[in-house]
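What follows draws every value from the coordinates through simple rules; no lab data is involved. All values derive from a computational prediction rather than experimental measurement. Cβ atoms are built from the backbone, for glycine too; each structure is taken alone.
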Structure 1
């Protein structure tokens, strides 16, 4: 396992896959960002359902939280959990560590730097949306599940975001991150020109089979 600024799990492409490239270094990759209180293994079941010609690099958030880890503490000054925002200093540090880890992984695992995706859930989705708005040229596509666009990045309109494939998934019964916050993120990303797929599912703060099926289809199209 290579050394990256963030602890991680790396799963190489399946060499027996019918889609496996002749040179594994030419395979696309997905960077996976887990939710609050989870760890780098939490979303591997989702990542394992994706096309098996992908490198999977699942990153661990930097700060401990109970039995897991967190990308940032919550700023609840806006009115509680439903209106929470990332704590600014924590968020900046995590975004910087993700950038450093992506660059290190590209070199360490000989990834195709032009075919990198992001897949995040909850805090990981929030962080993924911020990351692609800061560096749209770095990521070929993004999947953001049950997250929102933080206020710190809501006004960004960067060059390179036009046409960027972004999948935004939400749960109609989500009591942690209301569907309306995901819808607002999808609307804003569409407004700045991203190619947004926005879907909702009759679930709470979790990923059901229908959502996973749609995510797999999205990644198969854009990887």
Structure 2
């Protein structure tokens, strides 16, 4: 759904007059159609994150499309891939290496994506402990891609990410999705998977693709069965 000036004003908690001013001054991404501005929800999220502007949680509310099933974590990881020995001696260098290996369409601006990731890290580290980080923008990364992806990257050497447990990061999961709903769904699936001791052990020891992908499929299948049982109970 395209957003109006009034919608944007409400989501950013600013006046409509400020919206018009920011279009000129701060390059707020808008499209003029029949004399009126319209805004893309995903582009607004990316712009707000890059400019460190808070948005209302209502921006995550999207029309439900019953014809499009939510992605499974195992499928998203098959698409995103697993990469080993990524170089980088600090956080910016590591994130650049991650962005370079992401399987994105040519039209995606990788440099912009990198800057958005760095802006998020400047606000708060995405490290979740135990040497693992989930780099993402303050709001979900939503890009114009054909299907969601989760890319797993193992670093050549651990790097300080400012984790609360003090451990340097050596493993990064990066989520990219065409919709906010799919991003949040995958993030919840990934969080669940990392609570599984067997799957977590594979990640910690940087196991091979032939071990990780079947393991994440088992977790996805277990979640699918649990969800089906709850919905039919």
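Quick notes on this structure:
- Among 1, 2, structure where distance in nm of label points 7 Å out along Cα→Cβ at positions 43 and 171 as derived comes to 3.8: 2
- For mean count of other Cβ atoms within 10 Å over residues 123-130, the highest value in the series 1, 2 is held by structure 1.
- Which entry (1, 2) yields the derived value -9000 for helix-only ellipticity at 222 nm (-39500 (n - 2.57) for each DSSP H run of 4 or more, over all residues; to 500): 1
- Which entry (1, 2) yields the derived value 11.3 for mean projected area of the Cα convex hull in nm²: 1
- Structure (1, 2) behind the derived value 3.7 of distance in nm of label points 7 Å out along Cα→Cβ at positions 131 and 179: 2
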